[in-house]
Structure P
Amino acid sequence: MRRKGYIVSSIVTALLGEAVLVAIVLWVLPLWRVYIPIWGLILLMLAFAGYESVSYRIGARALERKPVVSSQAMVGCCGKAATSLAPDGYVQVEGELWSAWSTGPNIDEGDEIVVVEVKRLTLFVARVPNNNCIEDIASQ
């Protein structure tokens, strides 16, 4: 989302939130015989505006950041087969479960694998010989 669109959506949602807050305090709470004075409503609105301001700044910073990892950065990463791959199944790489295809012979559950290629959200993996991923990657 572009920064201008984020600013507009933040202002609109903040105004809608303030309007809902006013409606609740002025119309809903009196139905239950709960009365909040105007100065209380103003304090609630200021607190909500402060919350919106902080969340806007945090969100803007998050949107401006570049992605830390691209899909191609996963090539060469090691992991373990979560299911047997014959030829497709699931692997766990860096703590995440991925759909995967074996590029060679079938891979058994628990075998160490290395990511060879990434296409969309599918990893193409190969078995690491002797379950020694670090040495295998270093030798490539």
Structure Q
Amino acid sequence: MVDAADTSNLPLTIGFSVARDGNVLKLKSKDVEFTPHIVEYILRDVKNVRCVGVMHSNINVISEALSVIENVWDGATIAYPDYGTFDNNIWRSEATEEVKENIVQSMLQLKKKHPNLHVVGGCCGLGPLFIKKLKNAFEPYLHRS
């Protein structure tokens, strides 16, 4: 997919989905450990990458995954947590407002720990009210021209 996207000659954002398997961080849906070597291998020949990060992943693994990425990438990063489970092609989430607020606070901590975190959002089970909370919380970091 990365090779195909690279042929567009447009700026690319590469997002990794990761999950914890015991003490090991792995690419979701693959039996591949998520290491700096894997990130470097995937990015090695891609010309137009502008941003790399973690998407469709539980908030509890995002900081560790960003640290893996930062071992080989010093550019802008992204973080898009999810909440819930995907079973039988149906996304199930009971994300309460308290859960969403806790994730927003965790995202603010991520920004402090990972200064190159330039794009934040949410997917899968968080919804538009979460994005509004996130926008309001990140207002001091927004770059206005």
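All of the numbers you see were taken from the coordinates with simple rules; none came from a lab. Bear in mind the structure is a predicted one, so any value in this text is a computation, not a measurement. Cβ atoms are built from the backbone, for glycine too; each structure is taken alone.
Tell me which of P, Q gives -13500 when you compute helix-only ellipticity at 222 nm (-39500 (n - 2.57) for each DSSP H run of 4 or more, over all residues; to 500).
Answer for the origin of the read-out: P.
Just checking, which of P, Q has the largest value of distance in nm of label points 7 Å out along Cα→Cβ at positions 5 and 61?
Across P, Q, distance in nm of label points 7 Å out along Cα→Cβ at positions 5 and 61 peaks for P.
I have 1.9 for distance in nm of label points 7 Å out along Cα→Cβ at positions 13 and 29, calculated from one of the structures P, Q. Which structure is it?
It traces back to Q.
Taking distance in nm of label points 7 Å out along Cα→Cβ at positions 85 and 109 from the coordinates of each of P, Q, which one would give 2.4?
The value was obtained from structure Q.
When relative contact order in percent (Cα under 8 Å, 6 or more apart) is compared over structures P, Q, which one is greatest?
For this comparison of relative contact order in percent (Cα under 8 Å, 6 or more apart), the top structure is Q.
To which of P, Q does the computed value 18.2 (mean count of other Cβ atoms within 10 Å over residues 77-84) belong?
P
To which of P, Q does the computed value 26.2, 75 (Rg and Dmax of the Cα atoms in Å) belong?
Checking each candidate, the match is P.
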